[in-house]
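Okay, got some structures for you below.
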Structure 1
Amino acid sequence: MPCLLRAALSLLLACLLPLGTGDADSQACADAPLRFGFYASFPPVSYSADADPEAANFNSHRGYEADLLSALEALDGTGLAFQRQAIPLWQDIWLQAASPRFDMVGGGISILDARRLDAAGDERVTFTSGHIAFQQSLLARAEDAQRINSYDAIEGALRLGVYADTTGETRLLETLGYITEDGALVAGIMVETPRGTVNADGSADYAIGAAGATANVAGRQALRPLDETMPAVIYLAGGAGESAITELHEALLNGDIDAFAQAQLGNSAAAIASEGALVVSALDAALELGGFALAVEDAALAECISDRIDWLTDGGSIGYAQWLADATVFLRRAQLWNERESGGV
């Protein structure tokens, strides 16, 4: 990530998060380990040590959120410990915090009001305070970087890859004007699905959002406008876990799509891994905050954990940019907490 962009994200996160005083109450948040589910396929934010669900270390957590959780565990007197288990699929991952399987879920989840609700519209999930800033972006081949150098430059017969049920998808569709403010696809958009092609009629029956989509567009493989001069949106694997990301990157390298819309942190990691073949060519102006999800009944626990997160991040002044420069930054902050608890500060 360019240094100026790191600094900008850090400043924006600090402005949007509550200022920390360093005086968080040291009472315990929990009296037993919390079952934590993490998304396995979002490097460098949250990922599994081995992408194979059958591998012995599939449940070994890596990345920014892994180190933040380890720092939470290192805080004396808080009672926080996490039994980590990888979750291979993204769809509705935040709602798993309200299931019997997990107490808390993470993995680069943007905090959205729509993600607090289940399919019936009942509030099921609450979030901790935000601990990371996300900015959406376009990943393109290096030779096309100047041609697709802003969201305003998306025109013509471009083919744009997305990952279903993410803010990357919805921000792209909003930018293109393919969905309305309430998420309904505009009339005339053709939706390719495993069941055949359907035409959106402009109603709420054909809706796409970052918290899910209606049944008529489930498993969508492509969106095509009637005007062939407008871009097509390509899903390829239909948003099915790690295979979708891998397939979209391969499609971009092979020329089957022209850009991939995803959070800048993930796209930057892909650009580095491509050794120059791919670059982040455009950034969205909007900013999102990511946090951890818990069941709505655990709001008090979420607030307690939020206080400790705010202390570790020093009210937002320590975040992804600082972690990228020094992965021990949160553990060193935890050490300051422990020195204070022991009377050393």
Structure 2
Amino acid sequence: MAQLNMVSAVNRALDEALRQDDRVVLLGQDIGKDEGVFRVTADLLKRYGEKRVIDTPLAEGAIVGGAIGMALYGLIPVAEMQFSGFFYQAFHQVEQHVSRFRNRTRGRFGMGMVIRMPYGGGIRAIEHHSESREAYYAHTPGIQMVIPSGPRNARALLLESIFNPDPVIFFEPKEIYRKFKEEVPDEPERMPIGKARVAREGSALTLISYGAMIRPTLEAAEELAETDGVSAEVVDLLTVSPMDTETITASVEKTGRAVVIHEGPRTCGIGAEVVARIVENSLMHLQAPIRRVTGFDVQFPYFARERAYLPNADRITHAARDVLAF
């Protein structure tokens, strides 16, 4: 095994996919010679050439539109957006074509493609560089929405996404691109889309999150254990669409209490969907109202106020104690 950060793990997944299947093609702005704004595509142009690692113009609609044509032709395109905040120029391509082709053609044509993009706050960036708008894509039928939380599952989920027959939006939480390392197996590894993981076992309370927010959630669980003697279970969604209702339900029915954490705005966020599924499936097991710890219903603030916006371990711990005290 190797100790890798998320950038290196995603790079490894792309390298393995390109090596494994000649149909895999990467495309995006500055991904070739400049190796991507975060250097995720480092060395791939040198290894595979400009016909498989394609620098594109600064035109998100054209990047996704080109990827659609490639997928229909039988290639497996992996398109990169420099930041998720720039992707709205291509949203029409996703809503009107990427998400609909299998249904439109009654299954004659799939849309095996991945659209990768860094998302979320935590790096003191400027406007349009820090938002968490995953709910847009999770709400779009025909799209799978994957959000890893660490290097190992990023590598495994990206490989699975690339060889999945249906389209995947792959959000990479850039706050943790280089924040920590994990052991990543030398051999290619995949994880199923649509399956959550229990990141920490517990019995008194369930904390549900994903992406970069798993780190403060685990910190909160550790604080509750050390200070309050409370055993908190942490569920890492990994895929927000399709969502793993079974794992959520099993955990909440075991603990009887839940707090949901995400950095996107509160209203109509992924947390609201999680709460709805808990109520629909496990209402009679609940011993307290469910709490949400989220970003606020405002535009993501500039870097001087960034930390005041993002959920942290203190906010999560406070919410958990309220639920436990009910």
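Here, each number is a calculation from the coordinates, and none is a lab measurement. Predicted, not measured: the structure shown is a model, and the values here were computed from it. Cβ atoms are built from the backbone, for glycine too; each structure is taken alone.
Ranked by mean count of other Cβ atoms within 10 Å over residues 150-157, structures 1, 2 are led by 2, which has the greatest value.
Which of the displayed structures (1, 2) returns the greatest value of distance in nm of label points 7 Å out along Cα→Cβ at positions 30 and 214 on calculation?
Answer by largest value of distance in nm of label points 7 Å out along Cα→Cβ at positions 30 and 214: 1.
Each of the structures 1, 2 was assessed by volume of the Cα convex hull per residue in Å³; the largest value belongs to 1. Of the structures labelled 1, 2, which one yields 3.6 when distance in nm of label points 7 Å out along Cα→Cβ at positions 126 and 142 is computed from its coordinates? Answer by label: 2. To test your reading of the models, identify which of 1, 2 gives 28 for relative contact order in percent (Cα under 8 Å, 6 or more apart) when calculated. It must be structure 1, since only it matches.
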